[in-house]
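Asks: Below: a set of structures, written as structure tokens.
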Structure 1
Amino acid sequence: MLKTGIVGAGRVGASCALALVTRGSARDIVIVDRTRARAKAVVTDLRYGAPLCPEVTLRDGDYVDLEGADVVLVTAGVNEKGGGATDRSDPEGRLKLLDTNVGVYKDIVPKIVEASPGATILVVTDPPDPLADVARRLAGHDRVLSTGTLLDSLRFRVHLAQRLKVSPASVDALVVGEHGTSEVLLWSTARVAGVPIAEALPPGAPIDEFRAGVEHDVRYANIAIIEGNEASQFGIGIVSARIAEAVLRDERAVFPIGAYNAQYGVTLSLPSVVGREGVSRILEPAMSDGERQALRASAEALRKAVQRTLPPR
């Protein structure tokens, strides 16, 4: 049936819907928002352009209309600008939004599960990784994913490609761990057509300066976007649609997205096999000792965030 639900019709939710429609990701899309008129307006706007896209049915609705959904994207909650998470010097970053958005998820997730108990839940709201742990506990199942570091990995590829004057499609680079300030850029395995980044630089180019510039642009990409356009929405919309496709079509595609990892005791991003049942397998890529240590630190930061939010079982 390829039915998808979106809960939250704000900037990110609307961008997810636009990407789902234009990519032909789903055949049936239901948008739910606490303000029904906003969901209806987003659906109406999309319907006028939908005849130029792959066939799709668009509806606004309530939670009951999520019945039979294969995947539900949750975008509701306070965003980075609204929650004051736009200070580059604040080490907490997106985690600053957690307490507020946990309250939102405690209301939303049980309603999703009641309406569509078989749906995979994709957490898009910031901070997505600890919210995925909250949603997992509330849902009572493991078919809960976060968008994780897929967008960060794409940003890494884009900024490398821009500086090296190549296509991002020719760059292979991963970001793992938290979608946030503790994320880990895997420089040790980053490649351009199989060539290590250090070897792909122009002769005499200082690698430390190159790395620092890329890391700054990747880590603070969201803030730079928000400063110019109020919200970081289009990239995450496309990423969310792509993850939804992998679930809907049971692709078993491998993406660096967030899933609960028993080894680390928390949801974080590593390359993961994504299909109908959510994540079926997690792969751990080669890392330098420093990168592995940074990944453990990222996991610890996420564990502390979850512990302050969820009481121990």
Structure 2
Amino acid sequence: MIQASRAIAAISLAGLWVTVTAAPLWAQSPEKLRDLKDEEIAKITEAMPAKAAVEPQKPRKMLVFWRCEGYFHTVIPVVNEALKIMGEKTGAFEVTLTNDYAVFTPETLAQFDGLCLNNTTTLKLDPNRTPEACQALMDFVKGGKGLIATHAAADCFYKTRTSPYDWPEAQEMIGNKFGGHPWTAGMTVAVKIDQPDNPLVAPFGGKGFKIKDEIYRTEPPLYSRDKQLVLMSLDMSDPNTRNVRGFKDADMDTGITWIRNWGQGRVFYCSLGHNDEVFMTAPILEHYLRGIQFALGDLQVPMKPKEQ
């Protein structure tokens, strides 16, 4: 049975139950991120895995980019701190934090093994407006490096009412774009494990779980099981998960976590992570650690679906 942080989680026979507080309806991007409270850092540290899933092949460096041009997720400083603690405690990687577009050059990116888009929204990256930056990022991943995308990283690279920036290839790389979240931050949803033998979902012991978090809708053609290996998805056999306002037929397959190759590189996306307490929960942190180590090239995992 999965063991989660006692301060914030309880385990039921059905799986993992996490109690959290919903985030505010809207948040403005601050000039400076808030400092976490000591008790928040303690909860993250307590829930963090003690060691890496596998020994890194070499010292790894991960660039964490957290800029927002649209909605600012207040979880961002929590994720930044969790990733720093994860790298330091497990020895799996070293973290550099930034929100500066200037990092998108071949010379800067070459210093890193992976790039994490931490809840980035509506980034000003577009092949027609910022061709050099886009080419550098795309070459970075296709050339053999890793992309880790958390939650709102799917809310990027497409035109909005307030932004003309559009980058279809980056949308395709991530495997989804924001189309709403019928499952809001205050809801408890059921998650099923689609590939129980894959090492990235080993922390859940092959069992589905329930978690309170905001879940993004996933829609074709960007989202497709023919193009990415879906490791976890919403369990629509659960009435509370199925019965939401605005439910569409396509929502019957709502991916949570998936992986894919992109050129010679690797992409790991996880929708979990709107609420702070998600990053204070042991199985979720272990799942992220394994996903990051996959993206960095250290954890080898099956890339083809296992027939059920």
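Nothing in this text is a laboratory measurement; each read-out follows from the coordinates by a stated rule. What you see is a predicted model, and the numbers here were worked out from it, not measured in a lab. Cβ atoms are built from the backbone, for glycine too; each structure is taken alone.
Asks: Relative contact order in percent (Cα under 8 Å, 6 or more apart) was computed and gave 23; which structure, 1, 2, did it come from?
Replies: Working through the options, I get structure 2.
Asks: Let me ask something else. Quick one: Cα extents along the principal axes in Å came out at 60, 50, 36 when computed from one of 1, 2, so which one is it? Don't jump to the answer; show the numbers that get you there.
Replies: Details: 1: 60, 50, 36; 2: 52, 43, 42.
The correct label is 1.
Asks: Can I ask one more? Quick one: helix-only ellipticity at 222 nm (-39500 (n - 2.57) for each DSSP H run of 4 or more, over all residues; to 500) came out at -13500 when computed from one of 1, 2, so which one is it? Walk me through the numbers before you get to the answer.
Replies: Working: 1: -13500; 2: -6500.
Going through each structure in turn, the value belongs to 1.
Asks: Computing FRET efficiency 1/(1 + (r/R0)^6) of positions 212 and 244 (r between Cβ atoms, R0 = 30 Å, to 0.05) gives 1.00 for which of 1, 2? Provide the component values of the computation, followed by the final result.
Replies: Details: 1: 0.30; 2: 1.00.
This figure was derived from 2.
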